[in-house]
1. When relative contact order in percent (Cα under 8 Å, 6 or more apart) is compared over structures 1, 2, which one is greatest?
2. Out of 1, 2, which one gives -12500 for helix-only ellipticity at 222 nm (-39500 (n - 2.57) for each DSSP H run of 4 or more, over all residues; to 500) as computed from the coordinates?
3. 1, 2: which one has mean projected area of the Cα convex hull in nm², as calculated, at 26.7?
Structure 1
Amino acid sequence: MTSPLVVVRADSSLILGAGHIMRCMTLAEEIRQFGARVIFVCRELPGSASLWLARKNWEVLWLPYHPEAPSHEPVQEFLDVLKNLDQVPDWLIVDHYNIDRQWESAVLDSVKQIMVIDDLANRPHHCDLLLDLTLNRKYQDYENLIPAHCKPLLGTDFALLRRQFATARPSALTNLQQTQKTKRILIGFGGTDNKNTAGLTLDALSNIEAEIDVLVGSNSPNLSALRTCAKKKGSIHLHTDVDDVSTLMANASIALGAGGGTSWERCCMGLPSLLIQTADNQEFLVRALAQAGGARFIGTSEDLSVETLAEEVSYLIDNHTLREQMGKTAALLCDGLGAGRTLCELFPLAAKDGRRVGLRRVTEEDMKLLFDWQNHPDTRRFSFRTQVPGWEEHQAWFRDRLNNPINPFHIIMHDETPAGVVRLDYKKMEASFPLYEISIYIAPEKYNRGLGKNTLKLIRMTLPQSIFFAQVLKQNTTSIRLFEGSGFKQESDGYYQRPS
């Protein structure tokens with residue numbers, strides 16, 4: 001059987017930065033682990049992320065460099081590339097500000113489906129999926145920009161973060177609650193950082209007593225100057241093209257960064273942050289994130305002085321309560337599972353009746369629905385706690401659960417209908433992987449549809465680097481068959497575990 005083929009059209013350069021390529025590589029890695037083949041189609045531009053693509057062994061087809069870049073991306077060169085492929089792409093993923101409906105319509109007959117990644121909501125698209133991870137993005141922002149059949153994937157639930165962040169998150173958030181003193185500061189303004197905002201930040205931190213980690217790309221025009229700065233001060237540690245960013249974030253007490261995709265990595269790790277806007281297209285994000293309380297926006301790179309920056313850093317360092325609240329708020333905004341959720345949309349699972357099975361995060365509006373399900377006799381019959389909770393008790397439990405960033409909490413969807421709940425409770429790190437207890441129940445009216453088995457598959461697609469166990473009453477033979485049929489092994493009486 002031929003593996004699915006996914007083609008990614010995205011670019012990077014000294015001017016564009018590496019953000020489009022980096023988030024596409026994150027999604028592409030999930031797709032590759034799923035078993036599909038991925039081909040990147042990129043234009044040869046000065047300062048492209050070719051080294052990153054080569055290091056990760058991606059198959060790349062290069063389009064020729066045009067010295068005078070057109071305002072709209074030429075389509076014929078891309079169509080010629082598609083003609084030479086050995087199969088029709090199952091998906092074309094487009095992440096490019098110079099591509100719109102006209103270009104996408106021209107390639108429709110050469111691919112099976114199109115997914116667009118955008119964060120501007122400023123031009124029409126012709127696609128089947130539209131992903132915009134912007135905080136507070138609404139369907140109305142795209143209502144007149146996408147076709148009726150297109151499914152929008154909006155908000156930070158779909159932020160494309162590498163697996164390492166979801167893996168490191170539970171332990172990092174646990175440690176965050178115990179850390180009061182600022183010991184390490186993390187600085188990162190993108191792979192290129194054309195405006196040398198990292199240099200400005202280091203000047204502002206010259207009198208701060210803390211270890212300082214600086215993230216920078218090998219293509220940065222400021223790399224030499226930053227190396228010189230690091231040599232002069234032993235507490236500055238330069239990290240070039242580093243892969244293990246999650247560890248640096250887990251060890252940091254605060255961070256300073258731009259308003260790009262790394263903002264959501266910091267949020268996922270519950271890292272209190274000061275945001276500096278380094279590009280016009282970051283304005284919406286930095287202001288929305290600051291308004292939500294997940295970071296503190298302190299200005300643009302052009303307008304920010306060394307003195308003001310130093311004052312803002314000192315203020316955050318001296319305010320433990322603010323850091324703690326900011327970290328928890330940030331962690332609630334982004335759980336790091338967006339790449340897995342997107343994978344589930346690209347390659348959906350189906351119930352016995354052919355209808356789609358999916359997951360979405362629980363919201364405040366689900367409180368009454370969960371109360372009714374939990375109190376149903378069929379649900380309580382196989383619960384470890386047989387006593388029926390009252391409404392006030394349920395409200396307290398539900399809100400506490402909803403405001404806990406460590407434990408994932410999802411509604412099972414049968415097409416567009418809520419059909420059950422799956423909860424994960426973090427226990428500890430085991431062999432470098434988070435260990436979760438998994439609890440699942442299906443709405444009584446949705447029994448015998450194959451939802452439970454598909455839900456366990458979706459959870460593994462969403463949190464691939466995790467270990468799961470379940471406790472099941474011995475008389476609950478249906479659940480025992482479900483877990484054993486999904487690769488869980490009985491470790492002891494009523495205890496079933498599946499490794500990562």
Structure 2
Amino acid sequence: MKILFYLDAWIEFSKPYYKDPAGEFLFFPIIKSILDSRLSNNKEIFFLFGDAQEDTFKGFCEGLNLNFVVINQKELRQFARNDSEWFKNLYTEKRNETLDLKISEFFKSKLGNFVPDIIFPYSFPVDFFKLIFPDALIIQSESGFTTRAPFVRSVFLDPFGPLKNSYLKKFKRQLNSLENSEYKTAWLNKIRELYIEKLIKKSSPFNLSKIKDQKNFNKYLLLPLQFSGHFLFDCHCSFNNQFQYICYVLENISPEIGLIVTEHCNETYGQTISSDMLKYFESKYNNFIFLPETREYQSSSQYLISEVDGLINVTSSLAVQALLWSKPVFTIGDSYNNSISEDISLDKILEFLISDKYESKDAILYHLLTRYYIPTIDYVFRPDWIKDFLIKSLAKFRYGPIGFDFYDEFDNPENILNIYISKYNDNIPVKTNSQEDYKQNWFNALAALEASQKELNEAKEYKQHWFNALAALEASQKELN
């Protein structure tokens with residue numbers, strides 16, 4: 001099976017090495033697993049990546065004797081002036097067919113005679129590949145919503161497209177028609193008991209009781225900020241920056257709702273709320289709440305979900321995570337999160353929360369955790385699992401069309417539950433990190449993978465030893481008879 005891995009060459013957020021982890025800690029392990037499974041040999045794998053990743057990725061590709069081509073930004077400027085324009089051109093519904101054709105011809109020249117069966121982009125719009133490889137299955141891959149400690153790391157492998165073209169957005173009606181059961185809720189409650197009650201609540205560095213006593217709002221909402229200047233946010237809403245995003249929410253929700261705002265804050269994105277912004281919001285809106293101490297910790301928002309009555313977002317992964325807390329989600333704009341959100345305008349949220357009309361989304365969450373969000377170490381990075389998934393996925397695509405039933409349960413639900421219950425990361429809360437700390441987190445995950453692989457290999461050797469012994473026994477019995 002011929003497989004193309006594609007990591008876009010544009011440098012985003014002015015961080016040349018921003019995309020390194022996508023290769024090192026997602027694509028590299030998948031490629032190794034595919035090779036170990038013998039689904040593909042090294043000449044049946046092709047890696048396209050940018051020159052910013054060359055120092056890190058070239059050695060990996062040469063070490064495994066893979067096909068690879070390095071692309072630089074200068075080559076892409078014939079199609080767009082910058083990364084923002086590039087992604088917006090490719091992600092818009094009103095596509096420029098002439099531009100798509102030119103881009104596809106450019107990439108065809110880079111790949112030569114290589115014709116992939118499967119294409120793996122890292123959550124980038126790549127419809128131009130369909131023009132030259134109509135028989136190839138394109139599987140979007142990216143981190144799942146359970147990515148940060150204490151959760152088990154997961155990814156999604158989506159053949160429908162990125163973000164608002166994804167499985168979650170495309171099948172909103174089907175997801176909301178799923179039936180819940182006592183078993184599904186009990187299954188989720190075991191995860192809730194561990195992660196929310198025993199880990200997150202007990203480890204939370206934040207206590208809002210004092211603020212709630214002082215402010216005494218009727219209800220509280222969480223607004224986890226994202227990042228502007230990127231299609232992941234900009235192409236799903238009308239806000240050109242996070243300041244206008246906050247203003248819009250405060251202008252439209254009831255003043256009886258306290259709005260707790262958190263930043264998407266780390267070395268890559270930096271601090272969103274400046275001192276001037278903070279001064280403005282605190283002077284103009286009594287219900288604006290910002291906790292400076294949230295900057296000291298990674299994933300601060302997940303410690304605050306328990307403290308609020310709901311969550312507002314555009315494309316935040318925290319929206320799906322909020323379902324684990326059984327909290328209502330309110331989504332602004334055109335987003336895949338519309339599928340799990342309440343269809344209510346901001347000015348009606350208070351009325352909705354007071355009326356207690358929230359209906360459980362357990363059926364959706366159970367479906368996603370047993371089919372869509374797949375733990376990396378125990379499944380995606382396992383040679384036998386990824387081989388089976390890719391063979392079946394390609395067959396479904398070519399004998400298609402593919403639909404809502406594309407995903408099977410990736411394992412027995414009890415086995416999946418056991419992984420979530422037994423393989424959590426209790427090293428929380430984690431202080432705001434640097435890129436090196438982020439990499440170390442992934443290195444720890446890979447170390448766990450190698451340990452699991454070693455254990456699996458030892459188990460196979462043990463089983464083979466007994467098979468050989470039984471074969472010898474049967475031979476002796478036959479000779480005796």
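1. The structure with the largest value is 2.
2. Of the options listed, only 2 reproduces it.
3. 2
The numbers here are math on the coordinates, done by the rules we state, and not lab data. No experiment lies behind these values; they were computed from the predicted model shown.
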